[in-house]
Each structure stands twice: as C-alpha cells, then as structure tokens.
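In the part that follows, the structures are each spelled out as structure tokens.
Bear in mind these aren't lab numbers, they're just calculated from the coordinates by the rules spelled out. Treat the numbers as computed from the prediction; the structure is a model and nothing was measured. Cβ atoms are built from the backbone, for glycine too; each structure is taken alone.
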Structure I
Amino acid sequence: MTALNNTKGCVRFYINGQQDLASGKAKSLGAVRLNNTYAASVFAGACSGAALKTVSFTPTNVHLVWVVNR
C-alpha cells in the first residue's frame, strides 16, 4: 500500500509497525491484507503527543493509495 499525507502535520500509519510520514510526502507502507482494517493518526506537527484524529481504512483492492486529508 502507498500512503500520501495530504495534511499540514505528521501522519502515523499503523501498518507493518508504526510508520511516520511528513506533510506532503508519499511512501510505500509495504504489503497489507485485503479486508483487514488499518489505522492512521494525524498530528498537528511532529508525530508525538495527542493526535488530532485517528482514521481507519479497509483495503479491498490490491492497487491502493491511502490519502489522508485533514
């Protein structure tokens, strides 16, 4: 799965461990299992402290880009 951080802060993806992604960046997060639910937390600045929100995504297709917007 490829992730795109379309926020002004940091996004922490909980896929294959914790993977942090800076604002405006894209990154391959590795393989995921279809129909499993994954989470990502959005932070105002660095990926630390309290998250502004947490979102979830359940992939149903093998060609995936997960875009997180604020």
Structure II
Amino acid sequence: SGEKERLKELLRERLIECGWRDEMKALCRAHARNKGRKSVSVDDLVHVITPKGRGSFVHLVMNSSNTY
C-alpha cells in the first residue's frame, strides 16, 4: 500500500541521517579486510553483520523515539 511504502522510505531516510547505514558499510568493509576480500561471500556478511545491525537499530530507535 502507499502508506507502507511511505513508512519504508521514511525509515530509510532516518537510518541514513543517523549514520546507521554508514556504520553497517564500515562493518562490512572491516570484515572483508580482516577475512580477505576474495574469501568473503554475501551470506558471510549477512551472517556477521545482521546481529550487529539489529542491535544498533534497536538502540537508535530507543534513543530517538522522543526526537521524531
């Protein structure tokens, strides 16, 4: 629905604004650097980064709930 798409876009914008997206990119790059770029798969990145991303996302939501 249009409302769902609007909310998804708003969430995407807020994650970019607060630096969450850049933080996740940096974690991916660091993992690839440590393991070796040629030996890192997308599945490997998802497995390593997802828990960190979800954890930091929860903290962002809790800290910014009064901001928006």
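For which of I, II does log10 I(q)/I(0) by the Debye sum over Cα atoms at q = 0.13 Å⁻¹, calculated from the coordinates, equal -0.31?
Values: I: -0.31; II: -0.47.
For log10 I(q)/I(0) by the Debye sum over Cα atoms at q = 0.13 Å⁻¹, the value -0.31 is produced by structure I.
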Taking FRET efficiency 1/(1 + (r/R0)^6) of positions 6 and 54 (r between Cβ atoms, R0 = 25 Å, to 0.05) as the criterion, which structure among I, II has the greatest value?
I
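A value of 0 was computed for helix-only ellipticity at 222 nm (-39500 (n - 2.57) for each DSSP H run of 4 or more, over all residues; to 500); which of I, II is the source structure?
I
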Thinking only about distance in nm of label points 7 Å out along Cα→Cβ at positions 22 and 38, which of I, II has the largest value?
II
